[in-house]
Structure P
Amino acid sequence: MAELQFLGAAQQVTGSCYLLETESLGRTLLDCGMHQGGDAVDRLQEESFPFDPASIDNLILSHAHLDHSGLIPLLVSRGFSGTIYCTPGTLKLLPIMFNDAAGLYERDLKHENRRRQRKGQKPLKPIYTKKDVETAIELCRPVPYGKDWPVGKTGKASLRFLDAGHILGAAITELTFPEDGSDKKLVFSGDLGKKVAVLMNEPATVASADLLLMEGTYGNRNHRSMPDTLQQFEDILRESWKRKGNILIPSFAVGRTQEVLFHLGQLHHAGKLDPWQVYLDSPMAIAVTDVYDECLHVLDRQDAAKIREMHKGSLKNCLPNLEYVDTPEESMALNDIKHGAIIIAGSGMCTGGRIRHHLKERVWNPKNTVMFVGFQAAGTLGRILVDGAKDIRLFGEEVIVKAKIETLNGFSAHADQGELVDWLLQVQGKPRVMLVHGELSALDILSMKLWREHRLATESPYIGQRIFF
């Protein structure tokens, strides 16, 4: 029988990783993601794999977000040399994501080692380097959406990617392989997008499955409608302008930043945007936006047409008052702006990056607004702020929180409860359904809804659990 072990994103959101073992496929990882929250150096130094990386034959990657891909360079550093299957869109994004993460890690490790040396402690050795990043990219094999691709040593198993509608290149994975005298199909949803989402296509449907792993990030609630979300967005912008404040938007460099830029551009062209000066303070987000411009042909047709018509074929032209901030010096200069600035910076959960510096400079001022436009995982600074913290600790200092904290869940790139249920109900047959990539409270609510309303039983596996099918 095939065996599947849940190694991450089980009763939690980050660190997506599942180990599949079958005769025809060998040992195959579904995702190899980073756990988010806490200090980056401490977190990475403590990472370990409950398997020998050299024994892994294949890695199938759902998409480029670091909570799904971020430990791949470490996997390579520790001996993995198999094939990494991903979509062409994901492969375009991975070098940007990996090199940015490696650069931040090297910088933070250098600071940590200086601190340790001052205390007379031994310096830490890097757990991976940019050479491992280069090797990881070389191991990638792009597989287009909808194409059956042979995988495994026997050639009897096949992989098929479908559009998940989450970010550029995000995929639903279908794995079909012979087991116990018949073909079995494992489906992994990856992160499913919303039915109606800017730039993204609607998530594809799956015909059938024997075992189905479905994400449940928002299994406990539905998003505000997009018209209501856009109205909320307008109201926050208008009220913040009246307060003569600034707006900080912690934003994921892939997907959310491009969506925010698109909406700001639409408001500008509709004459509904006050004369804000918008700063994209993220070299990674700038590079990713270039990739999105290159890939307009695979994005939502109507939104791509608007970009071509209104923005000269580029999201970078969506606003006349949009400025790109590349260097740390340019980023620090934003501290001198008294009011009228919208600063979009990473990371999306405030676990690192330039947004933390901007929070230190501005979160104590009641005129300012911090606008969250994505899910905030437990343990992250973003979640702490959303949960109503009165003070936070940044760079060794206590900082009082007086800025207005706003959350726009309607901008989420994840399907909500209703959309998850609808997607699952389209799968024919009676698959064994495992709910993953969600906090246990959200998965429990989703599970109860599926049983009470549809008599559909589900399971919420725990970290380390093994199942056979």
Structure Q
Amino acid sequence: MAGISDMVFTSNAFLFFFLTLTLALYFIVRKSRVLANAVLTVMSLLFYAWGEPKFVLVMMGSIVMNWLLALGIDKSASRPGRKKALLVLGVALNVCVLAVFKYANFAVRNVNALFGAHIADPKIALPIGISFFTFQAMSYVIDVYRGRGRAQKHLMNVCLYISFFPQLIAGPIVRYETVAEEITGRTETADDFCEGIRRFMLGFSKKAILANTLARLVDAVYVLPEGEISVTLSWIAASAYLMQVYYDFSGYSDMAIGLGRMFGFHFLENFDMPFVSKSVTEFWRRWHISMCTWFRDYVFFPLGGSRVKSKWRLAFNMLVVWALTGLWHGAEWTYVCWGLLFFAVLIAEKLTGLGKWMEKHAVGHLYAMAAVVVITVLIRSSDISSALAFYKTMFGLNGAPFFDRLTLFMLKEYAWYLMPAVLCGLPVGRAIKNRLRLGDAAWELLSGASLALTTVLAVANVVAGGYNPFIYYNF
């Protein structure tokens, strides 16, 4: 059987077999909500089990555990102590699942390095998408505890919520309270289905045309020896990597949102043009919104949020959130440092007023993008020493030339992708519509034709390029 890596949204197996079959089966039985949910649940489990069936047992164990915990919390409404104890137990068990499967190897390596121990590496395989489905499972238990949704009595409904294939592997993280009613009471419409197709095509084009091409530029630069990269080329590669991550992940989110719409689900947006940001604080209001709001509502606010009286306590609350955010992205020190650097910049913006000042001035855009590009180098680097070596090149500390012939070659080779990548991250569509003074009907026609053309190009690019995994599959 093919590996799960082959069942990506941009693969032939997904587009022409899995999705086609799922849509056909779903709309045949859609008048029966029980049968419709059963189809989506079974197909979602098949999607996850495409290559590694054993990991389905991990996810199903998580689903059953959280289903039982939520039922217990719901039945303990008149017993606050028992209700809270079940919540604490639920959070602890979910954290343990992540600790074992995602962080055990990392912990053993570091204990051995720090204390000279010789603990055998457990070599525990990482179930794909475990960060996303574990956070959704915790969202379910916590929202039931907070009264923001009733516990689902039927296991299949909980299974559908946590395992639903559009957002199972790489998000967006769908909060239970946002879809609790739609699990049993949604309505499918032709408008939603058409919008779902449009959104899916948009995400598909982002991934196949922009993200995949930018990846070739980034990979070509990062394999070069340190002495062969100019200062300019290092900044181009670092900026291209940030754009690659954006188009890769926002493309996946668009496809997930579009697929959800086809089946009557309305997921919240996950990106809001982050490249227009004028501060790092604003950037994180616009980037990976589902993760940021999850940490805000389930970690930051319970710690006291920003309403605490002490600046030191505020700094501590933010430190916890960003240390966890780094670890959530990956069990490596590069991810931990990535989170801590963002914490340092964000707390500085908040305590000094730098963020608000930057947001009022044009220079803020340059500042925010430069800061994010520099910090993002960490998660593209294999280790801390590699990141430091790349930083030396970026800031001309290792004798690298400012510009050379290789840099010129790369610019000529990838200019036709770099320029659209920059422009598509900005509100150029709105500007074009206003400049041409187009009415809504004319704009819909023009944008629809453009999207159809880019989709054809995207399909051709995927066919020619072969396998193209999503970056956030690693998280």
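With distance in nm of label points 7 Å out along Cα→Cβ at positions 23 and 319 computed per structure, which member of P, Q shows the largest figure? Please report the intermediate quantities before stating the final value.
Numbers: P: 5.9; Q: 5.2.
Sorting by distance in nm of label points 7 Å out along Cα→Cβ at positions 23 and 319 in descending order puts P first.
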Identify which of structures P, Q gives the largest calculated value of distance in nm of label points 7 Å out along Cα→Cβ at positions 279 and 431.
P
Consider the structures P, Q: one of them gives 17.8 for mean count of other Cβ atoms within 10 Å over residues 127-134 as calculated from the coordinates. Say which.
P
Answer label among P, Q for the case where Rg and Dmax of the Cα atoms in Å, for residues 303-390 alone, calculated from the coordinates, equals 15.4, 45:
P
Taking FRET efficiency 1/(1 + (r/R0)^6) of positions 55 and 231 (r between Cβ atoms, R0 = 41 Å, to 0.05) from the coordinates of each of P, Q, which one would give 0.40?
Q
Which entry (P, Q) yields the derived value 0.55 for FRET efficiency 1/(1 + (r/R0)^6) of positions 175 and 223 (r between Cβ atoms, R0 = 41 Å, to 0.05)
Q
Work out which structure the value -22000 belongs to, where helix-only ellipticity at 222 nm (-39500 (n - 2.57) for each DSSP H run of 4 or more, over all residues; to 500) was derived from one of P, Q.
Q
With FRET efficiency 1/(1 + (r/R0)^6) of positions 263 and 367 (r between Cβ atoms, R0 = 41 Å, to 0.05) coming out at 0.45, pick the structure among P, Q it was computed from.
Q
Per mean projected area of the Cα convex hull in nm², the highest-valued of structures P, Q
Q
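We did not get these values from a lab; they are worked out from the coordinates using the rules stated. Just so you know, these numbers come straight off a predicted model, no measurement behind them. Cβ atoms are built from the backbone, for glycine too; each structure is taken alone.
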